[in-house]
Structure formats: C-alpha cells, structure tokens
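What follows draws every value from the coordinates through simple rules; no lab data is involved. Because the structure is predicted, anything quoted here is derived from the model rather than measured. Cβ atoms are built from the backbone, for glycine too; each structure is taken alone.
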Structure I
Amino acid sequence: MDLSFVVIQALNGLATASALFIAASGLTIIFGVTRIVNFAHGSLYMLGSYIGVTVVPAFLDAWYGPLSFWAGIAASAVAVGLIGIVIEVVLLRRIYRAPELFQLLATFGIVLVVQDLVIWLWGPDNILGPRAPGLAGAVTIMGRRFPAYELVLVAAGPAVLAVLWFLFQRTRFGILVRAATQDREMVGALGVNQSLLFTGVFFLGAMLAGLGGALQVPKAPANPYMDVNIIAEAFVVTVIGGMGSVPGAFLAALIIGELQAFGIVVFPRVTLMLVFLVMAVVLVVRPWGLLGRPDPEQRPVHGSLRPLRPWGMAPAVAAVTVFLVLVLLPMVADAFTLTLAIEILVFAVFALSLNFLMGIGGMISFGHAAYFGLGAYGSALVVTHFGSPMELALVMAPAAAAAGAALFGFFIVRLSGVYLAMLTLAFAEIVHAVAFQWYEVTGGDNGLIGIWPSRWASGRVAYYYLTLGLCALTLHAMRRAIHAPFGYTLRAGRDSPARADAIGIDVTTHRWLAFTLAGAAAGLAGGVYVFSRGNIDPGVLSIPTSVDALAMVLLGGIQTVTGPVFGAAVLHLVKDAVMPLTDFWRAILGAVIILLVLLFPQGLAGHASELYARLRGRPA
C-alpha cells in the first residue's frame, strides 16, 4: 500500500464524509430542537436528488455555466426545505408531545407516501443528472487520477460546517436554536414563538437533506430506494457524534467516511458491519455520543398509561370465539387464504414479542428483526448443514434468538430512550451484515433454500394448525408472564426505575430477562416463518422488517395485550386488499398509518378497549 494510494483513499473518505455530514447535520439539528427521530429524513434527501436532476438541467439550458449549475443545486435544496415546512406544519406539529414511537411511525408513513410519489412523478427507473460544468474530468494527485467533482465534495462539508457555526454562534435564530436544544421549555416560557422556531429548524434540516441529495446529481443517479440507503448511515453519524451536536456529526462523518474508504481494503469481509460496530461500541462506552450530552427529556414510550387488567367475561368469550373461527377456517378457506393466515399468525407472534418489550418493559427497539432473523436462520442452518428435522429446528429457533437477545440485551438494557433504540438498531444491522457477507454459512444475498416441514406437516392445512397452536401457546405464555409477579415488577421498573430500585427490585436484571424472553418469542416466529416459505434471505433482518413490527404494535395498541395480533391482521389484510388494486399501494398504506397515528394514537384495539370500558361505566 504505497503513499499515493493512501492519499487517494483518504480523499475518497473525505468526500464520503462531507456528503454524510451534510445529510446527517439536518437530522441532528431537527432532533436537537424538536426531539423527533425523523425517519423521513432519507426521503427529503431523495427528493433533493430528484428535484436536482430536474431543476439543474433547466438552469443549464437557460444559462450554461458553473453559476447556473450551483444555482440549480441551491434551488433544489430550498425546494426541499419548503416541502419540509409543509410536513412540519401539516403533520409533525400535531405530534411534538407524542411519544417517540408514534413520531417514528408517522414519519415512516411519510416515507411510504414519498416513495410512491417519486415513482409516480419520475418513474421507477434510475435518472442520471448532468455533470458539473468544468468539473467533469479528473485531476492528477501524486500520479493518480482523482475526480475533480470529488474535490468539491471534500470542501463542501467544511464549508457547510462553517456556515452552520456562524448561524448558530452569530445570529439570533442560532442562539434560540442552541437554547431550545438545551431547554426548549424555558425558551417557550421566555416568550419565544416555539411553533415558528420549530418550523424554521425543520426548514433548515430539510434544506440540508435536500442539499445533500442534490450534490449527488453529478455523481450518482437518482433512484426510488436511495432514501433507505442514506437514512441508516445518517442515523449512525448522528448517534456517534451525539444527537443534537453538529460538530459531533462532522467528527463522526469523518470517522465513518475514512472507515469505509480503508475498511474495504483492510477488512473486505466485514465492511458492511464496521460502521455499526463502531456505533455499538460508542453507545456502550458513551451512550450520548462523542460530543453529545445526556438527554434530560426522557419521555414515556407510550404516553399516558392505564392499568392492564385480566380479561373479563366478554373479552374471554371474544377470544375463544376468534380461536374457534380460526380452528374452523381450513374448512372454508382456499390455499391462498391459508397461506395469508399463516403469515398473519407468524407476524402476530413477532409483534407480540416486540410489544412485550415496549408496552410492558418500556424499551423501544428499532432492531427487533434481528431476533426474528436469528430464529429463522437458526432453523434453516440446522436443516441445511446438519440435516436436522423440522421438530429440532423449531426448538433451535427460539434458542438461537434467545442467545442473541441475551448477549445484545446485556448492553442494551443499561441504556434508555432513543439511545437504547439506536443500540438495538446497531446490533440488528451487525447481524444483517453477517448474514449478508458470510456466504459459506448463510448463502449471502442468495440465502438458503430447501427448508421444508416434516412430512406430517407438509400439507398447507397441517402446517396452518401447527402455526395456530404455536401462536396460541405463545400468546397464553406472554399473558401469564404479564400478569405474573415478573410482569408487575417489570412495569414498576418501566414507570419509575428509581422507586423500583428503592424497594429492592433489580430493574436491570428484569429488563435483561424480558429482552431475552421477547427475543425467544420472536425467534420462534422466525422459525415457523422459514418453514412456511421454504427459504430464507437477509431481507428478514433488514430495517423494514423491524419497522413493520413497530407498525403492527402501534396499529393494534401498545397498551393492550392482544392489540399486536389485531395490528398484524389489519396490516397484512390491508396490504393484501390494496396491493392488487394499484401499483401505488405504499402511498395508500402510508396515508392510512398517518391517519391512524393522528386519530387513534392508542391503536385500534386500544380504542375498542377504551370504548368497552366506557360502556361498562368504568374509567379507561
């Protein structure tokens, strides 16, 4: 590795770091003031790229030259900033006081809407943008060629940092932003118009996201999936640097950029997990990031709480009736309906396990797909590599997932709030990277095939009954755990850790055991899932799988025991009903999610439970 190669790789890392910082700085500014974990930030970045490939050529046609190109880039960034204002005023302003999970779900609804909006306006194909005038070639550095435009990107990051430093240190708006980052309640008490301040902050953050996307126009084509690719890296940069710290985001972007540039040379087999491994280490050692500070605003996961009561006569009769209907379903259902029912039951168990973490344990998880995937791969590996039967594989599924949850949970449960959620995301992405790159064992992105049930369960009806039985047993076991002394002590640690500790409850151990139990349940769901499909690939470990679980929990109701089952049924039935009707089913699903967050924040089952309580004449 000669010196010239090191210099070129370092410059590549700096160019990547600049692009990451510009995108992530907007995310960290928005979080610092509004405390919203904006999952739609990647969508704003994508809109910046698409608007750029449309606007920049128009500027070049009107007046060809470097100034017109950069004017088009600036116009694209401002346009995304204006879109950000619309999102903030119409939606986010209504949920600033809502728990973090509802904010996440609402912004995920925006992601789905924007994805289909982009495909409707620009089509599904990649779109190449124009080259920057005068920067289309390369320069020679130490005898090696380096793209000229990359040098501009190297300088863009420090330039944006300097502008943000001046804005925050030398202007009234910046002073108010810094004050709101420290104590936004005090800023409001001093008479500052918080709504206007939040709108200005969201405009700035969205504009930076749009600028990051627009700057990629000469470098990479705009495509409908670039939002997911950038949001994970933006989260990594924001968390490593410290949520709300712009200098921290710049430092973290430098670390990640150089790690990616040299990691592919030094550690080619683990490139995908390196950045998330660094994120995990930082969160374990310094939970609030390199230059961040502890967050004094620890809001509840799910807002105002109401007690979980054991079922009365009416709910018990309803549950038995539903179970009997499911038992009789194969008598009237066709093969497709049974397949859909199996998938709903599998994901109902998956959602139940996540709800046990969040609703009972008060632990937000953005990476619960890790344990679903560990169970699925645990089953698949013992079948494909050792020839084990389905029965042993289904035992291995919760065991493998529980082992992974116990290992990761040992570090995770010591954190709280958004930092705990981000550490779950980091561990999930590490597991995803291992499955994606360990070709000899997992098959890589090709996955594993030929994982079929035993002969007695090979029929669709037989496997449906097996799935129904396991789902019913898991639901019963979780209900028993929730209403057992373990569940009550777990809720005590959720509601008031200091008081629980004062009366002798080991809150950390209880949370760790709950994390392990939830992981085992998710792993069982993963094991059943892989045999229902006959194959497995790393997609089950991805971020969208975790977000689907969150959507099911929140749609059903986080303050209920069986709400996630209802949420899983609603989400899959809506997908099944809408997907065949239109190519833009994501936009419809996203709009439904947004409306449910606004209208039924307690979830559908939670709302029904509340109505039932009112009819019975007792407080909800």
Structure II
Amino acid sequence: MVAGPKRQYFWFVSAFVCLVIIIDGAPVSSDLFSIAMARFEETAMGILVYSVISILLWPQSSRDDLEASAQRLFGTQVELYKTSLSQTAANYPSAELQPVAIKEIQALIQFEKDLEAAVHDSYEVWEMRRQWRRYHALSQSLLKALGRWRASFTDARHLDLPGLLPNLEVFKAEMADRADKIAAMLRGEPPQDWPSPMTLEVALAEARALSHFDRAALAAFKAQLDRIEELSRALFQCVADIKGFGGRTPDAAPATNNGFALDPDRLHASATVVATLFVAYCVWIYVDPPMHQLFVFLPTQWAMVSVLSRQPVTKMVPGFLVAFLTSGIAYVFVMPHLSSYAELGTMLFIFVFVQFWLFFEPAKRATRSGALANFLILISLENNQSYDFASFVNTVAGMSISVGLAIVIQYFPFSPRPEKVFLRLLNRYFRQLEFLLTRLSYDFERQRGPLGLLQTILYRSDILRIPVRLAGLADQIDYRVLPGTTPQRVHDLTASLQAIAYRINDLLDMREPERANPLVQELLGDLRDWQLAVLAVVRHWAADPGAPPPGDIEQRLAARIENLERRIGEARGRFDPDVLSQAQYEGLYRAVAAFRGLSDAGVAYAGLAAGINCRPWKEARF
C-alpha cells in the first residue's frame, strides 16, 4: 500500500509502528501492550503537534498549484483544439500538432500529481475531491476525443465541410466562447450565462450525394465534434461547481475502466522490503551485529523510506554521512554542556533546521529522511542523559552495516538507479505492447483462453501506468552522466508513450464491435501486413529499448497505411452499396483512423528516441 497512489504516509506509519512494537517487545513479550500504547501516544502527539503548527502557524497547501495546473491543462487542450481546427483545411501541414499533443499529455500527468498532493494537504480540495477527480476524468475523455477527431482529418479533409455542416462556423464560435468562459472560471471569474446543448446540423441533400465511405467519414468527423461539445459542456458545469458558481447539476462522471489493477512495481517494492526484513532477521540471529534486535528494524526502515520516496537507498548515503558528522558534534561537544530543556530544544532546532535547509528540494527527500532519522537515533535522547563514546561508535557501525545491507538487497536482482529502472520499464512497456498488438488482429483466436484474457486485462492497465512512472523517473535521473540527453526530450518521450498507450487501448475497444463488419473482414490481409510491420518495430525495441529506431520506420508505416487506404476503395467496389449499412461504413472508417493514429504515435516516438544517446544509460555505475 505504501507503493500505491493514495495514503502512502498512512500505510508507511502503520508498517513503521508495527515494526517498532514487535522489535521492542521481542525480549519480553508481556510488555507488547504497553509498548503499543506508548507508541500510539507518541504518534498521536506528533500528529497533533504537526497539525497545530501547519494549521495555525505556517499553513501549507497545494491548492494554488492544483488550480494553476488545471489552467495549464485546459489552456493546452484549447490550444490543441484551435490548432486542430486549422488542420481541416486542405493541404495543411500536420507536423505542428505533435508538439502540442505531447504537451497536452504532459499537462495531464502533472495535473494528476498535483491533484493527489492537494487532496491530502488542502481541506478545500479534500471537500471538492469528487469534483476535481471528475474534472480529471473529463480531461482524459477530452484528450481521447481530440485524438480521435484528429485521426478523422485525413478522410474528411477533401470534403466540403462548411457546405455539409451549415452551422459549423456557429459551432466553432460557440466552442471558442465556451472555452473562454471555462478559462475565466478557472481564474475565479463567474460566468455571465450558461451553455445550452448544441448539435451540428447536416445538409441532408448534399450528404446523400456523397459516396457511402464519404458519408461515413463525415459522420465520424461530426460524431467526434459532438462528443467534444458534450465534454466541453460537462467541463463548464464541473468547473462552475468547483468554483462555487452554482449552475445545473453535473452529469455523471465518465466511466474509466483500466482493468484489474495488479501492479508489478508495487509487488516488487513489497518483495524487496520483506526480503530486507527477512535477511536482517537472519543476520541478527546468526551474527548478532551492533544494535542487536534494533538491527532488524533499521534496514527494513530504509527500504520502506526508499519505497515511500521512490528513490534508491543509495540516495540516503549523503544523509547518513551528514547525520554521522552532525550527531558526533552534538553528542561529543555540545550536549555534555547542556543543563536544561530550553538549551536542548535550541540545539535540536538549530541542527534540524540546518538539515532541512540543506536538503529541502524534493529530489533530496531520501537524503533528508536519512539525515534526520539517524541524527535523532545517534544522539540517544533520554530524561536521565548519559554519554558513552563507545556506544556512539557502536551505533554508527550498526547503522552503516544496516544501510549497506539495504543497498545490497535493493540491487538484487536489478539496479535501482533511475536510468536503469527507466530502461527496464521501457522494455516491459514494449513487451506488453507486442502482446497487445497480437491480440489486435480481427482473426486472432490462438490466445483467447483464460491466460490470454488475463494478460490482456493486466497489460492494458499497466501500459497506461508505465508512462506516468517514467515521467517521475525522468525527474530523478542525473543527466550530467548522460551526455546527449536533455530532461525535456525524456519528458517528451514519456508523453509519446502515453499517446501510444491511449491509441492501442482505443483499438482494442473497437476490435470486438467491428469483428463482424464485412468491410473489415475484406481488409484483414492488409491489416495483418500493417500489424506485422508494426510488430517488427516493437520487437526491435522490446529486445533492446536503447537501440536506435529503424531509420525507415516512417516510410514503412506510411506505405502500409497508403496501401490500406487504396485497398479500401477496392473493397467498397466488391459490395453492393444497398447491402451495407451506414454503421458498417462508419465502423470501417473508425478502424482505419485508429490504425493511422497508432502509426502516427509510433512515428513520433521513433523521432524522439532517435535524439537520445542511450549508450551511457547502459553503462554500469553504482
């Protein structure tokens, strides 16, 4: 639970207190209850003191960060919508959309982080957490709708859209006005009026003159715009509710189903902590190191801090060195001269303040935790204080061994360095993507057993989580040892992976509904050729995530899509137009557009990966 997305500190304290009670009660089990109650009182006092200080003296809240993140996210989506509108013109270059689409995904990932932080440290956000999470779900739905809408441009661009959709300009003006009002509400300005439902009108006479496929392209283009209108209206109502402007009762939040949430990273973190506890326990029994039974607690504690901070134990080593130095100065030179609690409190304030000042940045969270925890353990505060330099050195030795043990176990079986973890997650991502691509075939039956179904559910969920984890790791990587790599390019890379994850999930969602479509069945061979071309590229990256992408990936995928579009015309000619329904034509269009969208996302990733020198990432470093 510590490695999960919610209430990490609550679960951390639960495990921490459990260890304290068990280990302190090991010599005399009859003392367990009194030890548990004493620990409960200590924890409750700490919560009370911190709460009073944080509420009355120095209140801190991530609410402003959340609201700024919401404004950036919505502003990026509006920018993408307006840029996409220009793409509907014939012969308009499409290269400008990709940077904005990547920026949209990055803004969504950052908003999710800010939301979880603000829910836990802001009473206002906690009270409105359901509305804020609804805003997040609506933003995710809008991201997908904008992506599907952009995928429809190729087949709809040659149509006379203003003639076929008479109120298109009025629709655009209404969307622009709605976007301005939502942005104003996010800044705290109340709306003057409320939007009403609006639907694009279709010129029936002109639409009937189109071919069936063109009518399907028009219907899909219109359906996505109608979906965007529906989402913008829901966003308007949601933001008005968050800001307290009243209005209509919000619609139900969009359903989000990411499947069974079995997380391999959380399982690995849990296994590492338990393995640390087990080995430390064996060392205590058979070796009896310094600190005796407390030695069981310390390595396990460092492993749990590592999971909580999402940083390797090696990041704590500077904190240990600082703790050894500062506690030695305090224990040997300062504390023997203190004679009152006021003097002791002044000393503690100075030392703790300095350590927080030195390691305040979030990237140094593990270092700060190691420095503070070890400092307080080493000075051994008691009501009746006594001093023993040999005991101090013995404690330093025990702590050094404990952190060494935690580091060794964390390096088994894989290195915890951020760039190594990044490469492993990339490898897992492409292996899962390879499997999901095999499940994508409309005539694929071999893996329809329970195991294949379970793998599909787990991989679909995990492939959406991995880019978020990669974005967090991108902030921890030391780019000074990775020449030729910039943080911005790595963040762009993770956003492109998120785009691929959304596209593959869209394709899997429409696989079964379009399975019986005769037009799709007619193109199975061409879809299989496209799939084999993509699989070859994905296997290339699954075998070695750091390998440079194939140089002709864009040409290869573009050739498959071009051949697929040519075959569509031939397939349509083999069927009587009166036999096929409009829904079947639309289904064919949606499938082809989704395949095209996944190809474009893959090409974008290849372009970003080509600009990263991955050789230094693979070098062995401790």
Structure III
Amino acid sequence: MNVIGFDTETDTFSPGNMAPEVVCLTWWAHDQSKIAVGKTDMLMWISAFLDSAIAGKIQLAAHNAAYDWACIMRTFPELTDRIFQAYAADGIICTEVRERLLDIARTGSLEWVLNHTGKQIKASYSLADIALKRWDLHVSKGADTWRLRYGELKDLPVEQWPDDAVSYAKFDAELVQRLWTDQQIRATQLNYSLPTQFEDSRAAFGLHLCHVRGLKIDDVQVNKIWATTIKGMEACCHAIESSGIGTRQPESVELFDTPTAKPAPKLKVRTKVVRGLVELLYPGEAPRTPPSKKFPQGQVKTSEEVVAACHSGALDSLKKFQKSQKVANTYLSKYFVPYLHHSYNAVGAVTDRTSAYLPNTQNLPKMPGVRECIIARPGHVLVACDFDSQEMRTLAELCLKIVGRSKLAERYQADTHFDPHLEFAATVAGIPVDEAQTRLGNEDPNMAGLRQQCKVANFGFPGGMASKTFVGFAQSWGVELTAERAELLKQFWFEQWPEMSQYFEYVKSIAGRNRTGVHTHPVSGFRRASAGFSDTANSGFQTLAAHASKAALWEVTRKCFTDDTSYLYGSRPVLFVHDEVILESPDFAAHLVAEDMPPIMVEAMERWTPNVPAAASAHLMYAWSKRAHAVHNDAGKLIPWEDR
C-alpha cells in the first residue's frame, strides 16, 4: 500500500469557526514533498487523492487527520461524500491514533510512555512532541513560525510566499510520513497489526465533527446555576473560617469575560488543622499515608472518603465547598460562551474508550442544573439514543468467545429486552421473576432497593472486584452495604452467572498479578500491556463496548452528512457519551430521527456482538438532562421531554 504523508495549513480557527478555510495542501511521497495552493489546484489534488484512496490504491496519513478533513470538508463541501467513502474504505489514517494504540500495546499507558532510548517520559501526542520523543528532533511551534499566520497568504501564489512558510508547510507532511514508517517498524517489532486503527480513525473524525458543531449554551441557565453555586460556596466559606480550618483569600481576576457573574470565592485550607480534626473525629484509627523519610509514621489522610467518615460540620462545609469549587472552575466557567466547543480523544483510555475535555462532557457533575445549561439551537431538538445494558451484552459475547457458554447470553437471546438486574434480584429474594416484576411495578421500595444492589453488583463484580472494595464502589452509587452483605451478593452473583468462574480463570491465566500481563482482546485483537487481574477482567467487555459505540457513532454520523435517503440527513452529532449518541435535529423531523437511530446503532453494535442481540432507545429533549425519557403525545408521536 502506498502511504502518503498529508497535511493542510489553514486560516486561524476561532469559536464558531473550528474548521477554518484551507490555505494550502502539502504531501510527501516518493521521498519528496509537494504543495498546492489556491482552491482550484487544491480541489484537483484532493479529488485525485480521494479517488485513489476509495479505490484502495493509497492511504492518506495525517496527524490529527480529523482536523484536516473537517477543514477540507468545510472548504470544499462538494467532497463530503468522497471523504466519508475514503474513511470507510480504510483510505484515511491518523498517525496520532496509531501512536496512542502503540503506547497502549507497549506500555499499557497513555500518561507515561517510552522514548527512543527506552526512558519513561510524560506522554504527549502533538506531532512536535512525538518527533522529540522518537528522534530527539526539535520542531519549533512558537510564535515565530507560520503555524498561526497562513491566513495572511491565502490570496497569494506560492511563488510569492516566504521561504520559511513554504518549508514549514512541507516539513509537517514529511514528519507524518516519517512517523508512519517509524510506527510500522515498532508495530512489526511488537508483532501487532494495529487492528482497530481504521475504526479509531473514523471515530476520531466523527468526534471532531461534534467539536466543530459545538454545543448551544443557555446563558440564562448558566447565570442562574452560577449564582446558586457561588451563594452555596459563600455560606461554606463562613462556616470554614469560623471553625479555623481555612481562611478566605482575595478573588483573582475572573477566568472569563462576563460582567454578570460574581467571581468564585477562594480559600486557603489549613491542612494541619484538617488532619488534626480527622485524627480526632475519625471512627477508629485514622488511615495514614505510607511512611516516608520526612514522615516516618505517615500522615493522616484527608481524602474525600476519609473526611466524609468524620461527623463534623466544619469538615462537611469544606467538602461541599471543594465540590462546588470544582464544578465552578472546571465546568461552569467554560459555559460563559454562546457555543461550547468541547474536545475528544478517540483513543482516550487504555481500554480504547474515548475521553472528553475542556470540559469533560462525558462525566459532568451530578449537581442539578449543570447539564441543563446545554440546549438545542433554535428550531432544533436534541435526539439522544443510548444502548440498553451495553456492557452486560458485551460481557455475554465475551464469555461465549472465551468460555463457550453464557447464561447471560442465553437470556438476551431469548428476550432482547430482559432485565439482568431484576432477574438477579429475584434470585437473591428467592422469588419468581414475574413476582419481582410485579412488586417493582407496584413501587415496592424493598424490591427497588434490591434491584439497585444487584445492578451495582452486575457492574462491579465482572471486573474482579473484591467484596471489601465493592462496599466503597456501591457507596459511590448511593448504595450502603455491609461487608457481609457484599460477600453474600457476590456468592449469589456467581450462582446467577455461572460462566463467570471460568471467565476469571481465563483472566488469571493471562494477567500478571504484578501488572506485567499483556492482554490481546479475543474479539478485536486490540492489545493492552501491563494489565493486571482487574485490568484484564474489565478490559474485555469495556473494550468491546468501546468498539461497538464507536461503530455506532460512525454510522450515525455518516448518515447525517451523506445519506439523503435517511431521516438523519441534515442532523448533526453534538455529543458522544460512551454508550450514547446525541444529535441536534430540526424540530419537524426529530421524531423520525429518533425512530431511525436505534436500528442503525443496533446494527453497528451487532457487528461486534454477533451472538448477543443489542438494543437501543431514543428520546427527545430541548435541554440535556439525565432525567429525560421518551414521551409520546395522544397520537403516539414522540415529543420532546420537558422539565416540569
């Protein structure tokens, strides 16, 4: 396969314009680089490249390829169909995605990786930092380069460009080609074919289009929740200062330009006082950090879990303040914009799950009102479609692959919509499933509580979690359990899903207790190094779920942009939350989009779980909310859920 290093230089991006106009196209092939400028020349070359990629003659490699192709699609909208076709034909590849996959396979980490000398260093995935890591090559990305100035040149023929502007543009394409070759060598040394590189590159493109579209922010709601949050922090400050565990500091300059929001208060915590209170009030002996040269007996811990166990109004106020401070600084402060362009990593975790940042929209705080700041644009509705018990289904598929049998899989095969949590609860209660269902329907609080316990068990125990650890895990879900109850639930869980004993035997056989194991996924071939017992147990079904979700995102995105026979055509993806895809659709078509999305996502997932049926459901909403659900009018038409 002929691989061409590919890069674009663009005008400057800005809020509302995250896919700016392409100024020049550069590529590296046959040991020489070429450059094209001007729309006519660029369109001719890009069209030729795409046709060859679709035909399987070449692969176009770029670093953060999604950015380049989003900009090309915005500059030349007539190429949209062919760009998606080239991605689908494995004709477009992202070297950043490949680098992340190689680091996971080699070191089992995306935080600490090995450089060309074998030394462990902090990971970074910009092209310049990878060049430094791989070849000790210093690539200037400072203000003295042309990186952010190509908009000045877009009306000039290349003959009139400064020499350093031309060489800079060509050098990036050469670096991409060099990096791709280097990655091939390392992959061969690992005997690893990077089997998910194309799926992950496609997912990166879909996720970047979410970033380009951005999220509409409700400024009224933002100001309301900001004021409420600051008021709560002010009250906490008073209690904290009165107790002597902290002192208020002068507010710094606002982090964002808005005259309507009062700055968040700041505190300086007296850590020694906090440690003394914890040591005094902790039930039993307060937990300590490991001994060190400076602290031979260790120090009293002041983590959130430790502080929560102490019954103290002052410590409770501190905990509330710190939680509100994180919400304000990490999330709400980013919301004072008309449109929020949050970002994603297609390979954001060592399990191949995605990650989101600036802010992390995949893990927004539970504080009421924060999520609701995100709304649909005027004339549009948010259409959310998520998988039903996705990781339970991927676990069932995995057990069929590894163990050869699965009661969980059999139950899904018999009833696509069966409830594994309620069935487990019926087993624990010693009653028929029908009776458990009736009690739950009658709002029996005991049955509802038992189902929640069993739901947490179904989420926690597949990762090999010990009973003692499970108590804390359940507490994070709002479920209080004793150690004895946790152990009893675990015994029932193994009886409920007998295949899991053999699954864990498989995990033990390939996982190093000292985190030296290498886990190659039995379905996809995705590889993770340094995987201990729990890592390996979790990776199996989490990775398979990640593959399935990315496939669903790609299919939904493709139909939104290219399939004019689909009701999804014209809608735009705006959010991806692991097992959920959220589109922004014109309000007149939203109910039809919601009907079309579930089968599209189910078909995509079942390519990865061919022996276990998938299920998905959709609902409409004007503002994003975890409480939103499907609502129908008297005629049976799906309508937007509203918070009443």
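To which of I, II, III does the computed value 16, 47, 34, 4, 0 (P(r) over Cα pairs in 20 Å bins from 0, in percent) belong? Answer for the origin of the read-out: III. Taking distance in nm of label points 7 Å out along Cα→Cβ at positions 120 and 600 as the criterion, the top structure among I, II, III is III, with the largest value.
As an exercise: distance in nm of label points 7 Å out along Cα→Cβ at positions 24 and 392, calculated from one structure in I, II, III, equals 5.7. Which structure is it?
Numbers: I: 4.5; II: 2.5; III: 5.7.
Checking each candidate, the match is III.
Where does the value 0.30 come from, among I, II, III, when FRET efficiency 1/(1 + (r/R0)^6) of positions 8 and 360 (r between Cβ atoms, R0 = 25 Å, to 0.05) is the thing being computed? Of the options listed, only III reproduces it.
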